[in-house]
Structure P
Amino acid sequence: MFRHDCEPDNISRVEPSNPVVPRFVAALNAGDQPAFFAVLTSDATMSDDGSERDLKEWTEREIFSSHGHMNVESEAADGQSLIAAYSNSTWGEMRTAWRFELSGDQIARFETGQA
């Protein structure tokens, strides 16, 4: 099961302090697929609620075709772990956790799930 270390009491919107993660959030919120995939390594992987997912299929369904949007509420692990209010036109809004593994200035893996 996916776990996250952020304290749930910090509910204000924050900008992730890690220099790579804000590019991921901005591209996701803008629906900008080229920018989104540019922040990921060519062999990036991801999981949703502990299950491995096909990155391109999942992002198309859960982000781009359903107008995904995230508002970051808190962070931990130097900005590589977030709690965010995530919404899309399929599921509405939910509190989610996101964890990122970096390779240089790109994201090699992200994990997300309900927080």
Structure Q
Amino acid sequence: MVLLQKQKENRETPRLNFRSGIRYQLRGKQDFDNGISQDISCGGLRLTNEQFIPTSTLVMLEINVLNRVLRPVGKVAWSMSLARSDRNQTGIEFVEFNGIERNYLKEYINMQIGVV
């Protein structure tokens, strides 16, 4: 019999399943594109999108959380094509985030996962 151990989460902040439309703009470009977030933490998010974005690319984000639009700047940590699909998944780490907006996101995540 093989026992499976739960892998330790390496994140410093809790992650929340969060499916929501996200607008993003690659730094230096004029147009915004759209994607769908899969999960989010105070450190970043995972995005499903049609465009492959190379690692280290800076991305300006617009994230709707309840009645507020948060506008952090992120850096692509990883990007991969999804099998049998024309879509990609992109991991984005927040590198610039207004303190008030970051705290709002933290409180929202804590509320959703039941942390007081």
Here distance in nm of label points 7 Å out along Cα→Cβ at positions 38 and 78 was calculated and came to 2.5; which of the structures P, Q was it taken from? P
Looking at structures P, Q, which one was relative contact order in percent (Cα under 8 Å, 6 or more apart) calculated from, given that it came out as 22? Q
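If Cα extents along the principal axes in Å comes out at 54, 38, 22 when worked out from the coordinates, which of P, Q was used?
Q
Every read-out reported here was derived from the displayed coordinates using simple, explicitly stated rules and does not represent laboratory data. What you see is a predicted model, and the numbers here were worked out from it, not measured in a lab. Cβ atoms are built from the backbone, for glycine too; each structure is taken alone.
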